[in-house]
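Have a look at these structures, which come just after this line.
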Structure P
Amino acid sequence: MTQAAALPELPEPTLTLDTSGLLCPIPIVKTAAAMKGLAVGEVVKVIATDAGIATDMPMWCRATRHEHLATFQDGARWLSYVRKRGRGVSP
């Protein structure tokens, strides 16, 4: 998890996905589906209320080789930024 105060400047997301009120694994399932519609290099911002996203999103990114940019708490919600990578791209 990245602390909001220590965040680098994050890119403007191509897509914002609001998964508020949904529990694990649904935010990750919806992120995976959304990534299929993005071009390599585009960014998705996921809004979640399930704190599990703080560990689930970085693990999912490692498993799928997408770039995890940040996940942090913003009040009662969690924000996660992921950049789509193409096939064969090393982490």
Structure Q
Amino acid sequence: MESMTLTFNCLPETGVFLLAGLADSLGDTRAFKGCISVEVFTDAENPDTVVLLEKWEKKEDQAAYMAWRIETGMMEAIAPIMASEPKTIWLTPHSI
């Protein structure tokens, strides 16, 4: 299993619009091949920073998913409310 965060830094007062779009689209994400789970968070001090915590069977599954989202225009559709490019961080688990 692979875990990652995907952080969206939205323009001021637009995070709510991204959340609405995610509410409509995450069903497809969760059904995508290899997706184990997706959780949605916002920064407690800045609701325009939206963070997805995603778990995938393999990194390649997530890469195929992102390619599909780009092909279908989702990334282009959210571009007007983004302050910067989304940032991906792959996580390494530790048994401590």
Structure R
Amino acid sequence: MFKVTPNPPSPRRGHLFTVSPDIPTEALLANASEDLRSISAIAADLADAVEGSRRSVALGLSRMADGVHLLVERALDHLESPELAPGSVKI
């Protein structure tokens, strides 16, 4: 007997979210970069709305996201221009 609709994919145990294995590294890093900018903006906005230790926590989160964003951007730079990567050998 031929089924008109295929069976749904089997759920993976232990994985709430998955990332498709065929997505290029550059696309993954670009999305991570954008998400980090959003996290930083949300945290900075929250810092404006609160005071005291809560403000310090929100600002800390914003600055941490900014730092990680710089790391992701550097990784993107290395993908685009491998000669800029430390330890690269020029031939």
**Prompt:** Which of P, Q, R yields 16, 50, 30, 5, 0 for P(r) over Cα pairs in 10 Å bins from 0, in percent, as computed?
**Reply:** Q
**Message:** Computing relative contact order in percent (Cα under 8 Å, 6 or more apart) for each of P, Q, R, which one ends up highest?
**Reply:** Q
**Prompt:** Among the shown structures P, Q, R, from which was the value -7500 of helix-only ellipticity at 222 nm (-39500 (n - 2.57) for each DSSP H run of 4 or more, over all residues; to 500) calculated?
**Reply:** P
**Request:** Supply the structure label, taken from P, Q, R, corresponding to Cα extents along the principal axes in Å, for residues 22-69 alone with the calculated value 45, 15, 11.
**Result:** R
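Throughout, read-outs are computed from the coordinates displayed, never taken from laboratory work. None of these values were measured; they are calculated from a predicted model.
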